[in-house]
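Derivation of every value follows stated rules applied to the coordinates shown; laboratory data play no part. Keep in mind it's a predicted model, so treat the numbers as computed, not measured. Cβ atoms are built from the backbone, for glycine too; each structure is taken alone.
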Structure 1
Amino acid sequence: MSKSLGNVINPLDLAKEYGTEAVRYFLLRHVHPFEDSDVTPENIKEAYNANLANGLGNLASRILTLSEKYLDKCPEIPEKSDFTEYFEFFEKFDIKQAADYVWNEIGELDKFIQKTEPFKVVKIDEKKGKELISSTVLHLYRIARMLNPIMPETNIMLKKLIKENKKPEKPLFLRKD
């Protein structure tokens with residue numbers, strides 16, 4: 001970045017356009033703390049749409065919509081989860097790997113939903129469908145917990161929605177065109 005070349009990106013403008021959570025996400029996952037990184041408005045928009053609007057936001061909305069529709073209440077959330085591998089990245093100050101780990105979990109949960117199709121199963125075998133939906137809700141809660149150091153506001157919002165067994169009233173991350 002260079003002021004004289006006019007290619008400086010104002011972080012306040014980014015926060016206004018995408019929100020502080022999205023900016024924090026982008027910086028932690030896509031910008032190397034010690035090396036040059038390719039930060040352009042196009043890269044930020046692409047990462048936002050792919051990973052937040054279409055990724056985490058869409059996944060959370062689908063799961064929470066199913067949960068609200070088919071479950072009477074939030075499944076019982078375990079008090080503890082094993083985050084050993086995740087926390088090892090923080091101990092090594094490798095925040096990018098920690099963020100990648102979370103997005104890998106998001107991808108795995110999305111694949112699980114595509115493979116098991118709880119939205120179809122619940123209409124054929126209600127008990128099995130509800131078990132699948134409960135499983136996805138608990139996995140989403142695990143992801144929300146892992147988001148705390150990266151996206152603390154999203155962590156709080158997701159955990160609240162899960163515990164209240166409610167779908168979001170509006171998209172968590174609006175797609176940017």
Structure 2
Amino acid sequence: MAYIVASGIKGLTGLGFSTSCLPILALRLDLKVAIPLVIIPSIVSNVTLMIQAGRFREVVRRFWPLYVATIPGLLVGLFILISINVDVARAILGLVLVSYTLFALSNRPFRLSGDWERKLKIVVGLSTGFVNGLTGSQIMPVLPFLMSLNLHRMVFVQAINISFTLSSIVMLFGMNHLGYL
């Protein structure tokens with residue numbers, strides 16, 4: 001059921017497979033078990049959208065510092081995940097999802113200038129990676145950051161799906177290395 005709901009959301013919005021599937025799975029499973037169950041379907045859905053969106057080189061050229069910074073943040077978050085209590089991990093995931101919901105419901109768009117975009121790419125990459133490694137959620141704070149840049153729709157779809165795909169691949173190798181796959 002979790003996969004059907006998540007696939008429908010991804011199909012309608014272009015994002016959200018992991019965000020919707022992971023909490024449903026985490027109701028019954030430890031996050032260390034649920035995260036690997038989401039990785040492969042997430043990669044497949046993200047790559048499909050990346051192929052459709054185009055503009056891959058343009059987006060990588062613009063956001064490569066964010067993508068590179070995601071990797072160490074994710075690894076740190078992942079190492080913390082394996083050492084904390086399952087209920088603490090679930091609570092942190094809940095806080096991340098509540099913060100995303102509040103952001104989405106606020107309906108107050110904000111815009112970042114080019115200067116702020118350049119200054120924040122690495123910070124956003126590190127923090128997104130950390131939150132992702134710790135909770136499996138890939139959306140915060142990269143989603144609000146990219147939304148604040150007023151990107152063309154397909155540039156946005158490509159940028160967010162590159163972030164999701166990179167994070168999923170790093171998570172796949174990390175979880176495998178730690179013995180969770």
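By the measure Rg/Rh (Cα atoms, Kirkwood Rh), for residues 92-163 alone, tell me the structure among 1, 2 with the highest figure. Can you show the working numbers first?
Values: 1: 1.07; 2: 0.95.
When Rg/Rh (Cα atoms, Kirkwood Rh), for residues 92-163 alone is computed for each of 1, 2, structure 1 gives the biggest number.
I have -27000 for helix-only ellipticity at 222 nm (-39500 (n - 2.57) for each DSSP H run of 4 or more, over all residues; to 500), calculated from one of the structures 1, 2. Which structure is it?
Numbers: 1: -19500; 2: -27000.
Comparing all candidates, it corresponds to 2.
When you work out Rg/Rh (Cα atoms, Kirkwood Rh) for each of the structures 1, 2, which one comes out largest?
Largest value of Rg/Rh (Cα atoms, Kirkwood Rh): 1.
Taking distance in nm of label points 7 Å out along Cα→Cβ at positions 60 and 108 for each of 1, 2, which is largest? The partial results should precede the final answer.
On the way: 1: 2.0; 2: 3.8.
Greatest value across 1, 2: structure 2.
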